[in-house]
Structures are given as structure tokens and as C-alpha cells.
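Below are structures written as C-alpha cells.
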Structure P
Amino acid sequence: MHEITKKGKLILADGSVYEGDFYGKRNAVGEVVFTTGGMCGYQEMLTDPTYCGQIMVLTYPIVGNAGVNNMFNQSRKAYCQGLVIGELCDYPSNWRSERSLEDFLDEQDIPTLAGIDTRSITRKIRDNGVMKGVIVPAEASEAEIAELLAAPEVHDQVAQVTTKETYTVGEGKLHVAVLDLGLKKKVTSFLMGMDCHLTVFPASTTAEEILRHNPNGIVITNGPGNPEDVPAAVETVKALLGKKPMLGICLGHLVMALANGAAATKMKFGHHGNQPVKGLETGRVYISAQNHGYVVDAASLEGKDITVTHVALNDGTVEGLKYEGKNALSVQFLPDGEHTYLLKSFVDMMEGR
């Protein structure tokens, strides 16, 4: 364990200050979101590209107990701006642990503030909505903090996380084109496990280039930020709709909705972590993994050939859509665990069922 040499603080845009132990070599500035997770899963969240530019507040009281193993990384690096936790575990205990979370955070250059009442921050965000915040050492000046809080809003998160070059993985019989808006490794693994091989394209790829590869189906992936910040991807999806079976995930779900003439709105505090979702076609309730601050505007679906398939139980927001006559569906959450039936539905569409 590294010796703690200084104190730090989280300052929210409303002036709230939270003081704790500071780990890191730089300041952090970004949208502060709370995540309702458990005692594990922190490594997957830290390396999830959809957290790009955000400061994550974890509600679970102690973090790092299972250590870190590179096999659980969801992308090539951690993209979040900073981390705020109650307690950082000094000595992880897990048979797969290769190193401590503190070592990982140091390697990934993620400023971290520990010793914080994270549930107090959670209550504030729930009451007042998400807001910008900064993590700085205790000695940071008021002028420095004010400058960080006044920094322009970032709109290029997808450009930061998408692949720079087209690549192919897997050896399955079905060929899936993947438009990478912030691809998680889990999505790749699930599809390869369903007898698919994938060609992964940068977010700026045109519909013509994707169709030139003649895939059996197309996946529009998860990713960070506002779907209106990626108009080129919206136009690409608009040109692809109806040409091949299509599945949208998380940001891909929002991009597909915009491509079909619907609208997205910013949520008060979003969905981050484990969230209950109801499948309207089955009546079943599922626990889903989510991270999004925007949602499809239900009113904008009126008069369109789009059916709502899933809703969030906590707030009734749209969580899944089916695009009638276009062989396309999308969900606002990661289709893992008990949600793999959605991936099977996509495979069925590719095989003509």
C-alpha cells in the first residue's frame, strides 16, 4: 500500500465540499454520478468506456476487497475522470487477485478520494440532479477550483473511446458488424460465444463501408455521452436500418431511436449500476447493469412503428424498443446474465428465424 501523503476534496458545482484522503497525481473534473453497485464489479465499471469523462461515486462502503485482475478489464484502459469511495481496501483477498485496486488506480492515473460519506453525495444528486465536480488536493486554491468548474463541457467522449482502426475477432459462422461507440469486452465475448465472428468499426464509419463487408447483422454498441453529440453515427444507422438485422445497446439504443425520428432527453440523475427492468412481452422483472444519463423520450415514439419492450421499474422510463418491419431491436442496458435471451433473439434474426 502507498503511504497517504495528502488530503483532498471533492467540490460540487453547488459549492458543496467533501474532504477525504487523496490518491493521485492530477486533478479530476467531470460530471459526478453515483453508482449503485456491490462489493465487486468496480474494475468493470472503471474500464467501462461509458463512464468516460465522469467522476464515479460508489455507494458500497468498501471498495477494492477483491483486488484487480486484467481479465476483467472491459476496454484497453480506464476512461473515468475520477473515483470517490467510502473506504479503499488495503489488502485484497481473492484467489484471482493479481494486485491491489490502489496500484491499478495509480497505473491508470485515476484521481481518487476516499474516506467520504458517498451516500450523502448520492442523496444530494438524487435531490438536485447530476452536476459538475472536481477532485483536487486540499491545498488547491479557490481560483484553481473555479477555473476547473468553469471549463467547457466535453462533447467528444465517443471519439476518445472508439477503436481507431477496423479489426476482426472470433471464428464463428455468423458475421456481425459492430459500430464501436464504446465497446465493452463482455459484448464481444457474448457474441463470439454464440458462434459469431465480428468486424469492429470506428464510430465514424459510413453505412456503405459497413455494408461492403456484407455482415449477417449489425450491432450498435454502448458508449458515453449525449447521442446528439454523434450525428454521423445517427446518419449511419439511419442508412443501415432495414438492410440487415440490427441490435442497439445502451448509447446504441439511443442512437437508433434518433435515427428513427424519436428524441432523447437528459435525465435528472441517470441510471448507473444495478437497475430493475420489466420486460413487457414476458411480464418478467430483471436486474440489469446500466450507465446512462439520457433516455428515449416516450412521447416522441407516438405515431411511429416502434414498440416499447422494456421499462425501468423505478421511474417508468423506456428501456427497450422493437422497430416493426425493420428486423431491429434495442435496449438501454447491457444484455448480459439473464438478458442474454436478447442476444439470442438477435442471432435468430440473423439466421432468419
Structure Q
Amino acid sequence: MIYFDNAATGGFKPRAVTDAADTVIRYLSANPGRSGHRLSIAGAETVEKCRQNLANMFGSKDDRVIFTKNCTEALNLAIFGSLKTGGHVITTTFEHNSVLRPLHALKNKGLIELDIVCPEEDKPLACSIKDRIKPNTYLIVTTAVSNVTGLELPLAEIGAVAKDADALFLVDGAQGGGHIPLNISKLNIHMLALAGHKGLYGIMGSGALILNDDVDLEPLLYGGTGSESFNLNQPSVYPERLEAGTLNLPAIAALDEGVKFIFGNMKNFGTHLLTATESLIDGIKSIPSAVCYSAPNRAGICAFKLKNLASSEVADILNLEYDVAVRGGLHCAPLTHKFLNTDDEGLVRASLAVQNSAREINYFISALEKIARR
């Protein structure tokens, strides 16, 4: 199968990634850091290695890297953990439901005020966000890269707005992590949520929340940490404060190898994906009944529709008749589709990895041309 669904989960894993997970499952099944024997200690060292590599990659300190099972959990940890009752939160129309649903839950309970900023013609998004700042604004939440179109948001400019407003800046890095530089210090990001299984080349079950030194969150989970066992309150020190329960050691070991793989290659990979999506977009635009909603981007995302077919039908035909994996529908980002006027049937999303070839792209365009003639 030709796999063009890398924005959902990366389909290509380096051998070192799968070997790391397999080694832990086979030979290192002890709970990391919970016992004093050598297997437990080796597991704890594996966790700390990954923590250090993530800290280096994203510009934080080791103890401010919090492991989660996915980006959704990291976002929930940041949103609920930073809650200021009666406060004001700003987000955008480009957000995934992993951001929108927690915020709407807080709004529906009367705990926060919520503003959702829609892009305005001839006005930078950061300026639109700045215009919504109130005296009680405590949190600004944006994605790094739209999971629908691949659009990169102006994080540096939004970070500057947050700094001037003395508000926390939370970034959903599910699609940006591994594709674009996300140094939290340089971009004035207070909290960065990551998915391990997409651009970071890890496996499913891995995620992280990267914090700067200014953030102190309330725990989302309470329980065992392997430290301060006589203390009936959750430890105050990081990362234990936010990491209750057993960590997913196979996924963390795999993520460590993925981070090492991408760290030195990100710039070249980004350039490659920019060129690849440009080729893909040009091919789609050559089809008379196709409408493309993406510009070339470093995340490898291309969203489009065929005027005569629903997006889900196009995705099904590609799967069943051409052995190509894409995703159709709304992509868990309803406000993005409302903004694009595609909320009736959604869009087809083809998302590339650097391992996808020009031959695969050409085959895909040929298949679309045949489907469009139906």
C-alpha cells in the first residue's frame, strides 16, 4: 500500500525505533524507577535519556519534560492544569478537537471566558489575537501547524503577544513536532504538547508536554511516582508532579530513537517535504474538478476535494481500488472546515513523509485523474 496518511500517524519507522521497542518488551520488562534492581534502573536510565534528548531538541530542561501517552493527554494536562477560574482564554479556528473540546468543557461549566479568533483578510493573525486580549486573559492556545491544510501559524509573533499580555502560551505541536523548529525559549512558548508517533518517528502510545521554568501546573492524575511515598500529596517536584503511574517504557525507548533520527535531519527533511508537497499540489491543481486548500509546507500535508465526489468516497476508492491510504472527512477540526466552507463533506488529506517517492506521487495523481472522470 502507498501510505499517504502520515499526519494521522507516521507510517515509516527507522529500524532503530522498532528495535528499541522490541528490546524493551523482550528484555527490559521491569517498571522504570520503581525498584532498586538493575532492570528497573536500566529502564529509568532509558526514560531519562529520552527526556534529555527531548529537552535538547525543544529548548527546555530535563525535569520540565513530562511524558504522556499522546498529544491529547498533554494538551489536557496543560489546559486543565493551568486553569484560572473566571479567566479568559484565546484560541483560533485552526485548532484540533484536542484543544477545542477541553476549552469548551471549561466554558460550558462557566469556569472560563473563551474567544476563538478567525483569520481576517489583510490582518496578521497575531494582531487579531492581540485585539482580543483582556485584563483577565491568562492563556493563549494555538496549533503550530494546521492538521487539515499544513498551514504554519506565526508562533514567534503570537508568543510576543502572550509575553506582552503576561499570558501563558500553549502550542499544540502534534503536526509541527519533528517538522519545524519549536524551541520554546526562542518562541516564548510556555507549554508545548507533542505527539511521539507522527513527525518524531516514535510509535503510538508516546507523547510529551514540554514546559518552561515559569509554569506550575496542577496535576491531572494523582498516584504513585516512585518518590516521596510517605507523602499523601502529589510531589511538588517535576517531572514526578505530573507523571503518576507506570510510564510506557517501550514507547519512550522508541521515541528516544525517533528523536535522535529526526534531530539532525529536520532541516533537510523539511526542505524535501516542501518540494514534495509542491509537486503533489501542482498535480492536483492540474485536474479540472479538483480544488486544493494547501500551499507547499514542511509538514507534508495536502488537503483537497473533487467537486463531483464526497471526500470520504474519494478516500474509499483510493483505498479499495488503488491501494492508497489517505484520510477523508473533517479531521477532528470542525472550525477549520467551517472557515474553509468545507464543513458539509470535509476534505481529502494526503500527508507525506520524506520516505514517500516521486513515483508514488505520480501514481497518486494518475489515480485521482481516473477517479475525477467518473
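Values quoted throughout were computed directly from the atomic coordinates according to the rules given, and no laboratory measurement underlies them. The structure presented is a predicted model; accordingly, all values stated were derived computationally and were not measured. Cβ atoms are built from the backbone, for glycine too; each structure is taken alone.
Out of P, Q, which one gives -6000 for helix-only ellipticity at 222 nm (-39500 (n - 2.57) for each DSSP H run of 4 or more, over all residues; to 500) as computed from the coordinates?
Traced to structure P.
Which of the displayed structures (P, Q) returns the greatest value of mean count of other Cβ atoms within 10 Å over residues 80-87 on calculation?
If we compare mean count of other Cβ atoms within 10 Å over residues 80-87 over P, Q, the biggest value is for P.
Could you figure out which one of P, Q the value 20.6 for mean count of other Cβ atoms within 10 Å over residues 56-63 was computed from?
Only one of P, Q returns 20.6 for mean count of other Cβ atoms within 10 Å over residues 56-63, namely P.
Using FRET efficiency 1/(1 + (r/R0)^6) of positions 8 and 328 (r between Cβ atoms, R0 = 41 Å, to 0.05), single out the structure from P, Q with the greatest value.
Q
Out of P, Q, which has the highest value for FRET efficiency 1/(1 + (r/R0)^6) of positions 216 and 304 (r between Cβ atoms, R0 = 41 Å, to 0.05)?
Largest one: structure P.
Give the label, chosen from P, Q, of the structure having the highest value of distance in nm of label points 7 Å out along Cα→Cβ at positions 256 and 320.
Comparing P, Q by distance in nm of label points 7 Å out along Cα→Cβ at positions 256 and 320, the maximum is at Q.
Next question, about the same structure. Here Rg and Dmax of the Cα atoms in Å was calculated and came to 20.3, 63; which of the structures P, Q was it taken from?
P
Compare relative contact order in percent (Cα under 8 Å, 6 or more apart) across structures P, Q and report the one with the greatest value.
Q
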